[in-house]
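Below you'll find the structures, each written out as structure tokens.
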Structure I
Amino acid sequence: MPTYYGWEVHDGVAGVGLGASFQATDNVFLRLGYSYQSSKGSRTEISVRDVGIGVGLVQAVGDRTDVGAVLDLLNTEAEVCFSWDCGKADENGIGFGAFARHWVSQSFEVNANVYRSSYDDFGDETILSLGVAGWWQDQHSIRGTIGVGDDTKIFTLGYQYAFGR
């Protein structure tokens, strides 16, 4: 069961995320994720909390390459404060995406991902991302990702521990 945490920067917004996945079968995994982002100005403050739970399918397409898809149920809560006045909104949504991962060597992987989140009131967002991961001792990795979306630019740096790998 891999878990990771990372620091994210979104156009002046910083945050932290924590996620876990469980390999249920050779091709099916379950996932759970949480993230919090915040931005503080001189008179404004914005904070966003995201929770997602989902399922994924993965299939080997070669000795060192996997492709897959994910489907998530999402909940997002946003709070915006201006001076002393604050407003809060909460909405459920759905997320889905596809990914590819290639092991360049036993200790280095590259990956690509497209992910779309969809909400009634918050709108939709599609993010394309590219990432790398360096593994050591078969269970530890440092991961980096750069992503671009409709309204978002993302940079993540994180650590992953893979149980039972």
Structure II
Amino acid sequence: MSQSFPVAGRKIYMHAVVLVPPVSGLLDAADFPDIDDADWGGIGKWQTMGNLGGDQATITSSYLNEEYDDVQMGTKNPGVMSNTFGVVPADAGQIALYAAAGDKALRAFLVEFPDAPTGASAHGTIRLFAAYVKEPVEQGGEANTMGMMTVELVKFKNTVRVAAAATGGPVGGA
């Protein structure tokens, strides 16, 4: 049985180049920039990670002469990933989020888990997805709290899973 890891230690990155999705079909790892590409920029002070999964509609049909409804699975919706960050005006990743907000262009995102094996070019388990960036919403708080912002990422199609590996990394080439 494989080991599970806490959410703490995960990192989120956005790629600097607009993602051009495939004409049809689901996304796969080849649709994204290489994980060691230097244009993956980390986003700082990530406090709350939203859902990576989506949803699927349920079709329910009721009939007068039957005791149970007929239930079928409908279309899928990749969902919206709502993330919270501590506001850091000079953070390059947060600046990039603001720049991407509302431009109606798909962006490539990468979430790396803290389970990288030993190796000079290792990377942890990865989730790749494409999303539109909604306008960040900054919220206040009490006197002894940090300024926070919520950024919703409207996902496009599926999330791609990449296993941790001793080669092929590190993320962003760092």
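All of the numbers you see were taken from the coordinates with simple rules; none came from a lab. Computed from a prediction, not measured in an experiment: that's the story for all the values here. Cβ atoms are built from the backbone, for glycine too; each structure is taken alone.
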- Query: semi-axes √(5λ) of the Cα gyration tensor in Å was computed and gave 31, 23, 18; which structure, I, II, did it come from?
  - Reply: II
- distance in nm of label points 7 Å out along Cα→Cβ at positions 36 and 100 computed as 3.7: which structure among I, II? I
- Message: Starting from the value 18: which structure in I, II was relative contact order in percent (Cα under 8 Å, 6 or more apart) calculated from?
- Response: I
- Query: For distance in nm of label points 7 Å out along Cα→Cβ at positions 68 and 108, which of the structures I, II scores highest?
  - Reply: II
- Note on the structure: When I, II are compared on mean projected area of the Cα convex hull in nm², for residues 92-147 alone, the highest value belongs to II
- Message: Using distance in nm of label points 7 Å out along Cα→Cβ at positions 84 and 116 for the comparison, can you identify which of I, II gives the largest number?
- Response: I
